[in-house]
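Just below sit the structures, each encoded as structure tokens.
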Structure 1
Amino acid sequence: MDVLHFVFGIFGNATGLFLFLAPTITFYRIMKNRSTEQFSGIPYVMTLLNCLLSAWYGLPFVSPHNILVSVINGTGAAIESVYVLIFLIFAPKKEKARVAALLSFVLAVFSAVVVVSLCALHGNTRKIFCGFAATIFSIIMYASPLSIMRIVIKTKSVEFMPFFLSLFVFLCGTSWFIYGLLGRDPFIAVPNGFGCGLGTLQLILYAIYRKNKGGAEEEAQKSVDDSIEMGLGKPQGPQSQQ
């Protein structure tokens, strides 16, 4: 059982890393054009919060036997920090102020969770408090592809829902869901079970509309920029950013 637990954690780390790295194409474009264009920085900041909370939850003194959760989310937090920094450099003044304000809020929330969990809570109470905080934002991150799924159904086209991103959302969610079940940890199993189900729905939609990959560009583009390229889930346990 311990071996399987470890194996699914490693697989979850691998698929989660792929998801975190997916937006590099977007940021290459931003740096090349020296402009954030119509992209939104909000998904990156919120994914950063998700990664920070999940990484904190996985630490041994908060949640024993979940160090792999901290590894992938700590890595994700570093990657998302770079994304946010690049966005702040190239964003127009108004958008920069909005993202900076949200970043301040995110850091304040994370700091509050850390201080409360260290100073006021101990043992299982600390785990429950941090677990609930991480779970809430993990589910929010996994729900981000819903706008893309709506567009796929409306346009009957998978042009803006890349197959491999959908596949890795499914694989990442499934890996961490099984990891959470084997470790009997609902704070990992529940949000990633949601991610697994959402990834399954995306693959089903892709199978239905896979032959339709054209049209509806103007209507879909903004949602794609904000959802697919900007933040897959993330892992909690990981969470995906799609």
Structure 2
Amino acid sequence: MTEPGRSAEHGDQTTLLCVPFAGAGPSFFHPWRDLAAGRWRVTSVELPGRERRILEEPYRNVVEAAKGSIDDIVADLGPDARTVLFGHSLGAVLAYELVHLLSARGVQVERLVVSGSPGPWTQRERRATGLPDEEFLARVEEFAGFRHEALDHPEMRELILPTLQADCEMHENYVPSTDVPVSVPITSLRGDCDGLVTAEEGRQWQAATTAEFGYVEFPGDHMYLVDLGREVLDVIEGESARAHAPAGEAA
């Protein structure tokens, strides 16, 4: 028998389920396994159109992507799983949709950590969707303040560009599947020099939960997490510890 809240497959470990940002795959989060230092089992959503699924057609709708991924996620988590979700940018809204679906499946979601994203009801005013390839890449680089070096290699670019375009399309056209807030705590993270998401927009996530809310800024731009993985994980641990502290002991 397994005690409530304990996964038979993964013991007493909470799973940190990471949801990739536009154009990224699970490998971005592989270094986080070592950085987690045993605090969580770190895993990632594997979307079509990248890495091991590079030949599969990418999704162009966030809600469909969530529904298409949920069975594999639940199977990977195992029974009685405890889960924290982390998503950056596109990954934030996809993670938000997954929380709704996981909660409906009876999966215990302890916290949703969103990063580099306005609240789920706010759409980006400046768009990249539909632009010619060169203009599209320039706009994405402007948005992110970051350019993946693989895009400078013609063969890799040919593989990556369609998925990046599909990811941007589904992010920029995202409409939440429901107006009902989630019932799990949310922590919103942001780079303090993010030119794509304002501090006010980062705090919009408070309206997306009926539970407690936290907001934390890091030094850096929209892609601050590229260099600050350890710091992000420390904040996730701190936010979780604060939430579990007995009354009167929380900071």
Structure 3
Amino acid sequence: MVSQTVDLLKNELPLEQESVVLPEDVVNGLVLVDIINGFCSVGAGNLAPREPNMQITGMINESARLARLFCDKKLPVLAFLDSHQPNKPEEPYPPHCIAGTDESKLVPALQWIENEPNVTIRRKDCFDGFLGSIEDDGSNVFVDWVKNNHIKAILVVGICTDICVLDFVCSTISARNRGFLAPLEDVIVYSRGCATFDVPLHVARNTKGALSHPQELMHHVGLYMAKERGAIIANEVSLLTPKKP
């Protein structure tokens, strides 16, 4: 029944995806959204998967592959890590990714990036990494990262497709459209590098305060809404080495 509903949705909301080649004659940046234990590692916390999940595993593998590629080429990488103070709940979700705990740490496959000189780590305490990048003095770590590195395109991967990834993409595109993010032009969301969580209807009905959240359906919706805002949705990504003159 769920698969039939997903198929129906995809027919009604078709999502065109592209094979994207990132040229190396301009600066491209990689944004990793919340690829941390609290959302990705089995049994790691209130919002972690309860059992191995193929979509999440695939997202981690693709994100780690791209991170290695960007680091090998010394391209800028920004990693958002959800990190909350215990006295500041984030409704409607239960306590999660408390600062200083293993939940708020990068998954094992990505922990190595913390020692890479081209990587910026930003711990955030809200869904939207753009808003979570605002400092007390009004400056914005993400905006400065784009401008200081002269980034023309960002490639976005992470979790959750329809929540933190989507919120960040929407804010970034709005800021770009208003001229706040020059020289940024393209916001690319890599579908195979994104994932969301799964709460089937029968589980939600028996869990107080839970909402149904079918994984494949909401993943598609998140990507569709990102495209609707102006993002490029990619199902393949590669870096192009410029030809020698």
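Values quoted throughout were computed directly from the atomic coordinates according to the rules given, and no laboratory measurement underlies them. Since the model is a prediction, treat every value here as computed from it, not as a measurement.
Descriptive notes on the structure:
- Source structure (of 1, 2, 3) for helix-only ellipticity at 222 nm (-39500 (n - 2.57) for each DSSP H run of 4 or more, over all residues; to 500), computed value -11000: 2
- With relative contact order in percent (Cα under 8 Å, 6 or more apart) computed over the structures 1, 2, 3, the top value is the one for 1, the highest of the group.
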